[in-house]
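Once you scroll down, you'll see the structures, which are given as structure tokens.
A short reminder: the numbers here are calculations on the coordinates, not readings from a lab. Predicted model, so just to flag it, every value in this text is computed and none were measured. Cβ atoms are built from the backbone, for glycine too; each structure is taken alone.
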Structure I
């Protein structure tokens, strides 16, 4: 029998801390080679693409698919091994958002300064919300400031977050105000140009970037990478597969990126303050999370 879940089902199946723990397992599995996680692939369909992120372990294989044509329903499917039978399906975007949020939360928990409790968020979309969801599960947050271009959206985000988490969350009047003195900074926009002045971010802050990060289209200035102690990512393979290329290609920092999985495994020394985390979407992690929910 195939289990089918929708976005409405997911909150009752796993919480933020649990999702972060599963993503820790997934990144370690990918690092050790027990999770196959190739860069995402796509099929050109004239007016858009159908995109696949696939993964496999010894007990299952699966994929997530989404389109750039209409922004329709996402689909995540896991198949049992060795039979190939479909075991579980997740219909909707939230499974992917949860795993992205949880990877960001995992990175913040591991790489932000000890005692970091203040957050500045640029962006108020679903991914920004899920970053806060996960970071709040791994860090004892005391203050959050959020900014987006629309006053109503940032005020609504702040109101809902304050009510849900019981912490000091407020809308900022500018991006620079949002990140000022923040120990953790989240950039979660769809902007192709830098969304905040690098100098407004504390040099020792942990910064996550979720949005565009390709040559000619990036939500952060390369200076942010230049001054970072380390550039970390969830997938070196995906970082190297960008077309157009990753924004740091052609700069002295192109070879500086290290894998979060290697850090978790203790094979790379955990970096000091001032980390830039480039979240690129380790393939197979959506299917990994679905397989976990299905008890596989």
Structure II
């Protein structure tokens, strides 16, 4: 199945205004009707928790993510998904041809022909002795001394769920939707990518007690590690609380910086994720700190020569 990755995350929240302001400050563009988009059109939708149009959430957890909508290559993939599940569980078909069903863990999934727009944007380029990538006289940061680095989320990257049975989740997504296992933490859970992307993962399941089931975090790809750091620093300056980072993961190799949110989960900026094809052999390792991160910085107030160090 040519599933590309998550197009939209739909949340049912308590404080709509706070969540909308949060997403704008994070860097997404408000496009109306509670939708906030990255540069390629993927994004987040915010609704009131009691909106009757939201899929049901019967579990008594703090989860506010009510639906994950995956983008697919074309209508033929929607037909494949429909045929896979029709007669076994309810498959809702909407007027635009999109589908909705519930996975084996109780999460509502949507499937639609993707809204993703192609991006033609340069990534961060690094120079190093022996491998000069940036042309002469092209600066790595804006030339003006006080020129800010504009860092905007490019595309919805991945979602991480707390689940009571990560093996069951892995079996459903690999066996029924064609996702591929890329790596796995023993006793914690699998990193998975759908067949239509080479990204190391678009979903990661973490084994937890049932009362915690729900979205742990979600993230958008940035243009490089400098954008992760720049966006994160600007976010802290707006008063938002850093949760973990900045740093760099080992599985996936992506740079990260996580923040607390009013959405009932965390949010991340990430960049420079590994790409894999079907020749990749999944790694299996204990889910310990040294396997989760290569290194971790600790944010503090900006320091300048002659100023007071924090």
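If mean count of other Cβ atoms within 10 Å over residues 6-13 is computed to be 23.2, which of I, II is the source? Show your work: numbers first, answer last.
On the way: I: 13.5; II: 23.2.
Attributed to the structure labelled II.
From I, II, which structure was Rg and Dmax of the Cα atoms in Å = 19.8, 71 calculated on?
Answer by label: II.
Consider the structures I, II: one of them gives -9000 for helix-only ellipticity at 222 nm (-39500 (n - 2.57) for each DSSP H run of 4 or more, over all residues; to 500) as calculated from the coordinates. Say which.
I
Name the one structure among I, II that FRET efficiency 1/(1 + (r/R0)^6) of positions 166 and 262 (r between Cβ atoms, R0 = 30 Å, to 0.05) of 0.25 was derived from. Each step should come with its number before you reach the end.
Details: I: 0.25; II: 0.65.
Only one of I, II returns 0.25 for FRET efficiency 1/(1 + (r/R0)^6) of positions 166 and 262 (r between Cβ atoms, R0 = 30 Å, to 0.05), namely I.
Comparing I, II, where is mean count of other Cβ atoms within 10 Å over residues 30-37 highest?
Values: I: 17.6; II: 15.1.
The structure with the largest value is I.
Taking FRET efficiency 1/(1 + (r/R0)^6) of positions 46 and 118 (r between Cβ atoms, R0 = 30 Å, to 0.05) from the coordinates of each of I, II, which one would give 0.05?
This value belongs to structure I.
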